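Listed after this line are the structures, all set down as structure tokens.
What follows is calculated from the coordinates using simple rules that are stated; it is not laboratory data. In this text, all values refer to a predicted model and were calculated from it rather than measured experimentally. Cβ atoms are built from the backbone, for glycine too; each structure is taken alone.
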Structure I
Amino acid sequence: MTAEAKSTAGAGGGPGPTPVDGGSPPAPALGGTLFVLMIGVFVTVLDFFIVNVAIPSIQTDLHAGASAIQFVVAGYAIAYAGGLVIGGRLGDIFGRRRLYAVGIVLFTLASLACGLAPTAGALVAARVVQGLAAAVLAPQVLSTVGATMTGEAKARGFTLYGVTMGLASVFGQLIGGLLIQGDVFGLGWRACFLINIPIGALALALIPRFMPDSRSPGKPTLDIGGMLLFSAALIAVVLPLIEGREQGWPLWAWASLAGAVVLFAAFAAYERSIAARQGSPLLDPGMFRERAFTAGLLAQLVFYFGQASFFLVFALYVQEGRHYDALHAGLIFIALGGGYMVTSLTARFVAARIGRQVIALGAVLRIVGMAGLIAAVAHVGTTGSIWWLVPALVIDGAGQGLAVAPLASTVLSRITPHYAGAASGVLSTGAWAGNAFGVAVIGVIFYGRLAQTGPADPFGHAFSGSLVYIIAVAAALAVLVQLLPAKPAAAK
């Protein structure tokens, strides 16, 4: 019996498909397993992006100030990023199906609290709980795919993960615009949160039947000290990256970033000491000795430097510069989503032929797409049709689709099952930290160029300058990919 099969077999029974043939669920159950897992991916990513469309309505309805509105977004992101590694480790210890179900319950209840929030303070508190719930359920997706599936099933799982994550990101603004403009049941912005309730109920109904259980082999224990140190260090990084630019980079932001270095160093020393005593560290140092993991984590960070940051400046350009409403701006994202869907569904077949270079190819397509957008923005000026941007958006979406799933699968298909939960948590944390860093950097570039006098099209000028940053990020990714293992991992 393989290590993966042992991990699953010792997970503690209960209903749900039993992995066979070294780990994968039986074929009839595989579709249900992947469907229920992707529900968690979709709602957690969607809720980060969908709220941007609802902010004006929330501000008016709840009489919320600028600070409260910032924390409606930041509270979710900080709690999510800060808890991902811990959520993954809890799944290793207590069982991934159990933690996934707990996360779905908490996320659904927190969504209900968001939708019923009477004040801005109540909404911020509910968003923090929602972020923590997302951190509990999200790592269980990749670790379940990695630990309970093999061969073709595992490849399908990673592919669907990439497709779902990208589509939730791309279409979050469109879905939010449709819900608000449709004013479903007179709920207005509240529908953006309450829509999660039937989705969560569906997931809970399917988990007992379709989701296999797994956990880390052996008897790992909970590393409380490591959890506290890691959470404090990550918050010390993410909080100033999200809030620093909005507040003009005050002294506390720089002090927080400096403190994060000390906290991460203390965390690393603490984890090494636990590993030396044959304990159960939150992040085993041995995980970072696997080349695919360390190089993949770095590539993941760099890729996400250019994702949420691009969505931000594109939305600012379309809505503030070209005066499109949220719904019509969201419709333009369909072009990017179309390109993304086509390549993300086929990325694993390309990866089977060219290995790590599929990610480099995605980076090159992003560079081509960004160059096309710069040319299109210059062509349309302030009065031309914005639909000239569509071909470049399709190319950029195709580039993103070639990178997302192969990045995750390159790392997690090689990681040993013992590290599955922690590794998926770190990988997801890298994505959110990369997004936060990218938004902070591109905000400085965009608003700095917007403040310049002289350009006839100030928003186009700011947007085009920001795209140069995305080009640099994509070029860096193409180089970093060369550090990854050259050949795809053999099916296990």
Structure II
Amino acid sequence: MNETLTDPQPLSFEEALKKYEPVLGFEVHVELNTVSKMFSSAPNAFGDEPNSNVNEVDLGLPGTLPVVNGRAVESAIKLGLALNCSIAESCRFARKQYFYPDTPKNWQTSQYDEPIAYDGWLDVELDDGEIFRVEIERAHMEEDAGKLTHAGTSGRIQGADYSLVDYNRAGVPLIEIVTKPITGAGERAPEVARAYVSAIRDIVKALKISDARMERGNVRCDANVSLMPKGASRFGTRSETKNVNSLRAVEHAVTYEIRRHAGVLAAGGSIVQETRHWQETSRTTSPGRIKSDADDYRYFPEPDLVPIVTTEEWIETLRAELPEPPAERRRRLREAWGYSDAEFRDVVAAGLLDEIEQTVEQGASPAVARKWWMGELSRLANARETAPAELGVEPATIVELNQLIEDGKINDKIARQVLEYHLDGEGSPGQIVAQRGLEVVSDDGALTAAVEKAMAENPDVVEKVKGGKLKAIGALIGPVMKETKGQADAGKVRQIVLEKLGIEG
């Protein structure tokens, strides 16, 4: 294993780009959300008891035979089409030989020289709206490996005493998307990296073929970086940072590797072709193992699986099922809703585009929908340690809640209380307001009495209002709200105060 301590000090990002041109390449792994695994009937489920979703096929026991998951094949074709790829008329699986505890068969069933999708491209939008095209080499099907957990503290195995293996993930369907070498990004290379992986995540989520949760590893990226001197035409030696599972980490990993490579090369050293591991706390990478080439895996056609043959009719049927491309959808919604670029980016980053769109379709204005999802619902979700979309609040509920405000039956403060009661299972907003008697007090008699009491208790405020300082009315509204338990109509209170003092408001 190589030691990072032998690396010279990384150059600054600016210094690195003065001397070298970055070349990028990405292998994005997408876990599919099929019911069963790629080649077995074992459940494909996240978070279950370790080693509970495993059968004899996953373990490669003698005499067992794999069967291809048809839904996974359809998902691969759909993704290939969404990435503007050609779809193979016929393709085969291969055995990729390697020996590691998380692969119980001692090989991974993958595709080698016959991928199901190839020669595609994806246009990704950068922060300023510029479009950068990424060429796709291939998208192929394979199975995932199991999961190793290193435990203990003695330091014998990656800082651990022993390792535990969970084969639940072994055999989960994967699609691996491999780009062609990406040049011409220059100083925007880290931004291109983030935008590309983000675009892939958006596409697979729109296709509904993956849960697309990067923190769970549903989408993860192997980021390849190499540098070549300015004006050169031959690519440098690459490193591969493995299994990066957040957009921020992809951007930072590419930035660091550009700096690290430049530091090594500027000091007269040579880059080792190796895998690297991303360290989030230090925002650096550490060495993994020497990177293997295809020959080292000793690929050969999988003898237990027949080739997959596609037809034009099948492909066109699947093409007709494709949703609106996420980038086109975002442009359409941003224009229709009238959000600023910053507001729209915040909505996308929060993962609330679907919820806000559905709320608008149910009858709310774009401003109202954004206010509730990005405001109170996000606050409640944070307090409950979940995502806003996971709270279980239907768009129709937000529309009903806002209608109660517009009808003058409740105010914003009461609406926030109603929302909490709704999350606690007390019913719809209308039912909660009726059952708890939360409707705002707009009765002139009750409000007048509360206003008179507030004015009597705050004569100094009354004098300020009489002197023309109408903003001081707010100091009277507070006591009235307290008297009415927050259910007073603030506008009505202001009107009564002005009438009492003979002031035209």
Structure III
Amino acid sequence: MMKQTLAALLAATALSACAVGPDHVAPTPPASAEAPFVGVQSAEVTTAAPDDNWWKLYDDDVLNGLVAQALAANTDLRVSLARIERARANLRGSRSQNLPSTDISATGTYGRVSEAQALPGFDREGRRVDGGISIGYELDLFGRVSRGIEASRADLAAAQEDADAVRVTVVADTVRAYVDATSANEQIDVAQRNVDLLARSERITNARFERGLNQKLDVIRVTQLREAQAATIPTLQARRDAALFRLAVLTGNTPQDLPDGVIARTTTPNVGQPIPVGDGRTLLARRPDVKAAERRLAADTARIGVATADLYPKITLGGSIGTTAVGSTDIFGGGPLRWLLGPLISWAFPNQEAIRARIGGAKADAKADLAAFDGTVLRALGETETALSAYRNALLRKVRLAASRDAADRAAKVSLARQSRGQIDALDVLDAQRTLAAADADSAAATRDVAFAQVDLFRALGGRWEQEKQASAEPAVSYKTAAR
């Protein structure tokens, strides 16, 4: 009899490997999604694999330190890491359903029963002691538990990818704020040089006026232009301060704790080499939002199996042993001892409409996840192509404006020389200086725009933080393509 029972248990356990519901298959993006980017047909980028720690391409120790601080102390990143801990705890809870459940109980009472309830030969008043232990184990015949574990594992992987997406955003925002602060300093220097140049022109014009070679209106015009140029400096200083405050917050500090080494820098950082961007295939393998969308689809696909398993009987093997003693009976004697062993079968039948409704809801969630995945893929490709185009055209604009600035500088120097010899009037000099000031400002702004375009491109390319993944108790599942 015992052998037959063990054989039945082994057979039931073997059946538990069968899980109902669909198996997840990673969706395949369109073939063109894995092709080279349209925007790589230029010398500014290469198809080499992108750098994981892309901010180090700037070769800036101050920037490297700021990024390290942001990755260690940023509050948004701390929130995402806490969500990973929550997902990991949920996975432990799902796995615990594979273990036997136990329940220990013990009671001791003293009381009196009514005369009608008293058994012959027993006192109506006395003590009662009851204790026992129960053990139950669910046979996962239809995969309810295994599908739940599968869903929790995918949820954990999605949480880890979400954390990587936050890291991408935090690093890009930190670099962008740094670029904004340093470029504002550079533009302040440019504006201050123009103010000094106009002040020199004002002195020359005023001296010529005192000798009767210029009119008072010429002096007023130069003074007005100098003051207008000086008025741009406070705006640039406010922009620089705002960028510094953003840097402080991004690195987990209060605005009062401005980062050292940034205020004095007057050169906008720039990657002076072609940027490696890879292709569509490497992009989809890197982008954490794409991988998170695929993992959410896997989780909700597994939940279809969890809901489907409720259509079938739930079998739990259980047993209990305990003792009940009344009065002075020995609680450890053979008389009070009791035990029980057997299966428990529960089945919601024949009314299963509520279960089928949950299955329909789970399938709808999976369809929504598939649509979200497809949209995420398209958005990733669109953002990258847009960033490539913006970067390429920002570089072209910077080259043209630099040439324009050089020509304006030569024209301003010639006009000053000719004014000193009395060959042109002050209005021509004023026009040349106004043109130079505008060209200087445009050139400095173009340098900032190129740096911003680089950051936007790196943000679109995504990033990897494999060390954090390997340190996790449950490693994230990598994105792989397969037949839909």
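Taking Kirkwood radius over Cα pairs in Å from the coordinates of each of I, II, III, which one would give 27.0? Write down the numbers at each step before the final one.
Details: I: 22.7; II: 27.0; III: 29.3.
Label of the originating structure: II.
Hey, helix-only ellipticity at 222 nm (-39500 (n - 2.57) for each DSSP H run of 4 or more, over all residues; to 500) derived from one of I, II, III reads -26000; which structure? The partial results should precede the final answer.
On the way: I: -26000; II: -11000; III: -21500.
Of the options listed, only I reproduces it.
Given structures I, II, III, which gives the highest value for relative contact order in percent (Cα under 8 Å, 6 or more apart)? Provide the component values of the computation, followed by the final result.
On the way: I: 22; II: 15; III: 27.
When relative contact order in percent (Cα under 8 Å, 6 or more apart) is calculated for I, II, III, structure III comes out on top.
For mean count of other Cβ atoms within 10 Å over residues 133-140, the calculated result is 29.6, so let me know which of I, II, III that is. Mind showing how you got there, number by number?
On the way: I: 29.6; II: 19.8; III: 16.9.
The value was obtained from structure I.
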